[in-house]
Structure P
C-alpha cells in the first residue's frame with residue numbers, strides 16, 4: 001500500500017497601512033473568487049451619525065488594497081456614519097471588486113401640537129392634555145410630561161393650569177417635544193346682592209337681587225338655599241332674615 005503524507009501549511013495575514021487605503025497580504029493559494037460581503041447598521045435617529053458597515057472580504061490573492069468612496073477611513077469596517085451611500089473597492093493582484101452599501105435613517109420624528117381640556121374651575125386640577133399625532137422616527141412611541149417618566153398613553157389627566165412640555169420618544173430613544181398651556185377660567189365673583197325690605201313687620205314680601213357675576217364659566221344659576229338653583233337672580237316673597245346667595249356656573253364652580 002502506498003504511503004500517504006499530510007503536509008500542513010500555515011499562512012499569515014499581514015496588514016500594511018499605505019496612505020489612504022489598507023494593504024493586506026494573504027495566502028497565495030486562491031480557493032474562491034474575490035468577493036465582498038457586508039452588513040449595514042442604519043442610523044438610529046434622523047440626522048444621527050451612528051451607522052456602521054461590517055465588511056468581509058473573501059478570495060483575495062496575495063497583497064490587496066481597500067479604499068472607500070464616501071469616507072476617508074482606512075479601515076475595512078466603518079462606524080460613526082451618517083446616512084448615505086458608501087462604496088468599498090478591493091484590489092488584489094488579479095482583480096478589482098467594488099460593493100455599494102446604503103446606510104439608511106428614519107424620517108424625522110415629529111409631533112403635532114397637543115390639545116387640552118381646560119381646568120373646570122379656577123384653582124382646580126382637572127385639566128387634561130392629549131399629545132398631538134406623532135410621525136416618523138421608529139415605532140413604539142412613548143410620552144412624558146416631565147422628560148423622565150414615560151408612558152404608552154398620550155393622555156395626561158388631573159393637571160392644574162400651567163404650561164407643560166410634552167415629550168415623545170421612540171424605540172431608539174429619538175425624542176422631540178412640544179409646549180402646551182392648560183388654561184383655567186377666571187375666579188367666579190359675585191358682587192354684593194341688593195334687596196327690597198319687607199313692607200310690614202312680619203310680612204313676607206321682601207325681594208333679593210343677586211349681585212353682578214363675572215368669571216367662571218357661562219350659564220350662571222342662583223340659589224338662596226344652596227340646593228335649589230334657578231336661572232333668575234331675583235328672589236321674591238322673602239321674610240326679613242339673613243340669606244346666603246350662591247351662584248354656580250355650567251361647570252359647577254360656585255361662590
Structure Q
C-alpha cells in the first residue's frame with residue numbers, strides 16, 4: 001500500500017536518511033574520495049561514486065583502499081576520509097538543506113523519528129550536534145553498525161526496531177538509488193526527494209510511494225500522514241513511541 005492510499009494518521013514513525021536529505025554533503029564525499037585516490041596516483045570518477053554510494057564506511061573504505069592501491073589499512077583509509085569530512089563540517093561546508101530544520105521539527109512533534117545513514121557514527125553525531133537536531137531524534141543508526149549497508153534493508157530495520165515500530169508503520173525519506181532500495185526492502189513507505197546532482201535510477205525511484213519536489217513538499221506529505229501533535233515539541237523518546245503503539 002502506498003502512502004497516498006492510507007488515511008491521515010496511519011503511520012507512526014519516520015526514518016530519515018542524512019546525506020542529501022538533511023544536509024548538502026554528497027558532493028563532499030565525492031571530493032574526499034577523489035582526494036584520497038589522487039594522492040595515490042589514481043583518478044576517481046563518477047562511476048566509482050555511483051558504485052560506493054549507500055555503502056557503509058567499512059565497505060566504501062575497503063573499495064577505496066583497493067581502488068587506490070593504498071598502503072593504508074581499511075580503517076586508516078576510513079579515518080583519513082572522515083577526518084576530511086569533519087574538517088569540512090567545522091569549516092561550514094556541510095549545511096542543512098533548505099527546509100530541513102522545519103521538516104525535522106514539525107515531524108518530531110507528531111511522531112518519533114530516527115536517522116538511518118550510511119555515514120559513520122562520528123560524522124552523524126557531529127552533524128546533528130552542530131545543527132542542533134540531536135534532541136529531535138529518538139534513534140540514530142549508522143550502516144556501519146549493521147551487517148550490510150544500503151541497498152540492504154538492515155539499517156532501516158534497525159532504526160524501526162530502535163523506535164519500537166513495525167517497518168510497515170514507518171515512512172522513510174531518501175534521495176539516492178541504494179537508499180530508496182533499502183527503505184523499500186525494509187517494508188517502509190518511501191518518500192523520495194531525488195538528488196539533482198546524483199539522480200536516482202528509474203527502477204529505484206519507482207519504489208517510492210511519493211516523489212517530492214523539495215523538502216517543504218516532503219514536510220507537508222509527512223505531516224499529513226501522521227497523527228496530530230502530542231507531547232512537547234522536543235520530540236519523542238523511544239519509550240513514548242512504544243506507549244503510543246500499545247495504546248493505538
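Read the figures in this text as sums done on the coordinates, not as results from a lab. It should be emphasised that the depicted structure is a prediction, and the values quoted were computed from it without experimental measurement. Cβ atoms are built from the backbone, for glycine too; each structure is taken alone.
So if we calculate distance in nm of label points 7 Å out along Cα→Cβ at positions 95 and 119 for every structure here (P, Q), which label has the highest result?
Details: P: 7.4; Q: 1.6.
Structure P comes out on top.
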Exercise for the section: Figure out for me which of the structures P, Q the number 2.5 belongs to, where distance in nm of label points 7 Å out along Cα→Cβ at positions 191 and 223 was derived from the coordinates. Expected result: P
Handout entry: Value 12, calculated as relative contact order in percent (Cα under 8 Å, 6 or more apart), assigned to which of P, Q
Key = P
Exercise for the section: Assuming 23.7, 83 is Rg and Dmax of the Cα atoms in Å, for residues 79-158 alone as calculated from a single structure, say which of P, Q it is. Expected result: P
Handout entry: Structure from which 0.97 was derived, Rg/Rh (Cα atoms, Kirkwood Rh), options P, Q
Key = Q
Handout entry: Of the structures P, Q, the one that 0 was derived from, the read-out being helix-only ellipticity at 222 nm (-39500 (n - 2.57) for each DSSP H run of 4 or more, over all residues; to 500)
Key = P
